1. When you work out relative contact order in percent (Cα under 8 Å, 6 or more apart) for each of the structures 1, 2, which one comes out largest?
2. From 1, 2, which structure was log10 I(q)/I(0) by the Debye sum over Cα atoms at q = 0.09, 0.12, 0.16 Å⁻¹, for residues 209-416 alone = -0.63, -0.74, -1.08 calculated on?
3. Which one of 1, 2 has mean count of other Cβ atoms within 10 Å over residues 105-112, as calculated from the coordinates, equal to 20.2?
4. With mean projected area of the Cα convex hull in nm² as the yardstick, tell me which of 1, 2 scores highest.
Structure 1
Amino acid sequence: MRRNRLAATAALATALSVTAAACGGGSSTGSEGNNDKPKELTYWASNQGTSLEHDKEVLTPEIEKFEKETGIDVKLEVIPWDSLLDRILAATTSGQGPDVLNIGNTWSASLQATDGLLAWDDETLDKIGGKDRFVPAALAAAGAEGRPPAAVPLYSLSYALYYNKAMFAEAGIEEPPATWDEFVDVGKKLTKDGKYGVAVEGGNPVENSHHAFVFGKQHGADFFDAQGNPTFDSPEAVAAVKQYVDFLANDKIAAVGNAEYAQNQSIKDLATGKAGMLLWQAAGSSLKAHGMKPEEYGVAPVPMQSENPPEGQNVNSMVAGINIAVFKNTDNLDGALDFVEFMTSNEEQLVLNSTYGSIPPVKEAQEDRAFSSTDLTVLREVLSTTSAPLPQVPDEAQFETLVGDAMKELFADAAAGDEVTTESVQKRLTEAQQQMQK
């Protein structure tokens, strides 16, 4: 069923407003019959590791530190990215929602527009150490320009090209590709004997939309105009989406089964030698979890369209990251702020970001030598020089869903043997755009 853009935004706003009113459902007072402060928090964490269980293993001992320090019990639930927004909306009907949750920084403006999240004005930021603790670019990706952030940065990320050194050596490839033409050539050399040049996650709408944005910037597409209206089916956007889907559809350097791959399935293919390349955000810890040692893979910037792209098109990553937010109507605001302060403390930033292979958005933590490895140096350089933020518009979350789903359908078409053409890509993107328009 198609929804127009205004209705979709209104529905999201209404749903999250109700969610905010219902959140903190797990909180309770410390003792029956007294006025003690609430002694419970519910925390929805996003899936950062190789699995939900992996995240629980990482977060549980850290949360236990907070519980010991404060006497507040934290109910942790780790939620996959492909269902997190749906879970937020489902909370409106269940009457149960979290006090604190992780959000992708790309969702910040969309969720901010609902007025359901706590606004982090200067006074509130001072309660966790002040805004100057954070890298400005990371804090800028926490809401629309000119408004107090809707969240604070927790993990910073960028995309990079990861490659299997053994597969490169076997194929006689000496350097990672710097342009997409080189990338396809390398991919074809790697595609043999049941192995493929690159692993993609065609069944993962969020991942699809991120690549659509990066390829789009390289082609001169923004997906929204200056007024915030969608431009999903512009010629530049069509060319960008087709180029990415073509890795499977026409270049044949990705396996047909990749059309059904969901979150994190592509990482295993690189680690086990089923694919020679991977375009991913901070994959180091996930590769390690699959048994791949740091010396067995290389890391390079994501390719460009040409060696010297024009200004504005020299983008090879979104400004990626995860923010931590508080629902405005939590019944344990003090505890929620204490928890955010704990999670963004220097100590926890070192522990969590080094475990996940991400970069701390807290300045002092980022300077630690734990984040000076070759792969993290590449990520930091990309973030500072060739990254661009996704559009900070209220409809950004719908862009990820609608364009990501359109690409999922195109990957499915390719896997079924149907030809993917400029016309078929434009048709899918036009249908996605129509669901956003009045």
Structure 2
Amino acid sequence: MALLKRPNGTEDILPGASAEWQALENFLRDTAHVSGFQEIRIPTFEQTELFSRGVGETTDVVQKEMYTVSAKESTFTLRPEGTAGTIRAILQNGLLNEALPQRVYYILSCFRHERPQAGRLREFHQFGVEMAGSKEPIADAEVISLAHQIITELGVKDVELHINSIGCPNCRKNYHNALREYFQPHRAELCETCQERLEKNPMRLLDCKSPICKEIGKDAPVILDYLCDDCKSHFEKLKSNLTLLGIDYSVDPKIVRGLDYYTKTVFEFVTTSIGAQGTICGGGRYDGLIEQLGGPATPALGFGMGLERLLLTLHNQGETLAEPAPCDLYIVPMGEKAADKALQITARLKREGTAAQTDVMGRSLRAQMKYADNIGARFTMVIGDNELETGEAALKNMRTGEKINMKLDDSFAESFFDIEIADRFAREEEAEG
């Protein structure tokens, strides 16, 4: 019988890698909390209408990439991104009736049917934040500053912040007319999807991945020339705030982002370390989304950060966030009574927070020592009939080879803790020196 394999475009996060994921997630949570964001958890799937209304019917996400299933008379879609579901949860649970702005963050898996490649999967993980209630440019700067802080403190190199303003519905009307006028003579050369977008949402042409459409659009009008006074003032104040915060940026008038709900500010943090899929964080304002989903007119903004891309970037730059946690003590029992004693000691140690293991395979002494070495045990201790009789056993430091006699009584856990802490300090000093 053939071995079943994971679906194309997905990855297994194995025990050797999960420590790094946990370190990253813990860091993200801690950093978000310092900035006043609280965690929200939302369903993995939502009504399909939420994404068609929120993300936009003319986007690649809705047209080509969503995983949708039918259940009786309803259709549900695995979330392709986190914002729409988060806003739905904020509205449904009345969070806008509480103190504003509402600041929430999430760590979740998303699903898009795309061609898998480095940094792009069909199931991927995102850290995201959403702030609802403020229309002020200072809110944009604070959200961008949080993303910048995360990237900087993680030590990610070669990252640039690109910003743009795509205006509001009022000033975009003239811009849409200018885009239609520009692209109309090339209509026959555009891909089929862009021919449809030309009438419904011409800004989507600027986000097309087709090389032909990209080439046609390279000299297209830019939105910055069509901003109304309010949008222009908002963008100028944002730039001023970023300068005040010491955050370098470049204005990129070609950024429109891939989702229809954006207004005014859009931004991306881009790296050259992972090839073509260089955007590790993207976001902006979506002042009309809450109203579009049935809530009161409320300004909002946020960003999403791909965890796989973030880790891939760090790895390509020779960085790791954490190593798998080793075993602090492996007890090698020789005989049934010794196994009983080892079971008692390891259970006590684990209750005290020490990573302790003993044999559960019935292995020989040699096989157990080999296993202890394979799992990186920092200390080992052999217990046999002689050790049970004397009430003492030799604790071996696997790094130095030093042995210390230990009493096998109720004082063992406390004594081992002191020894392990001292060894930890010694390892750190060696690493620094």
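Readers should treat all values here as calculations from the given coordinates under stated rules, not as data from a laboratory. What you see is a predicted model; the values in this text were computed from it and never measured. Cβ atoms are built from the backbone, for glycine too; each structure is taken alone.
1. 1
2. Matching structure: 2.
3. Considering all the candidates, the number was obtained from 2.
4. On the way: 1: 20.6; 2: 28.8.
For this comparison of mean projected area of the Cα convex hull in nm², the top structure is 2.
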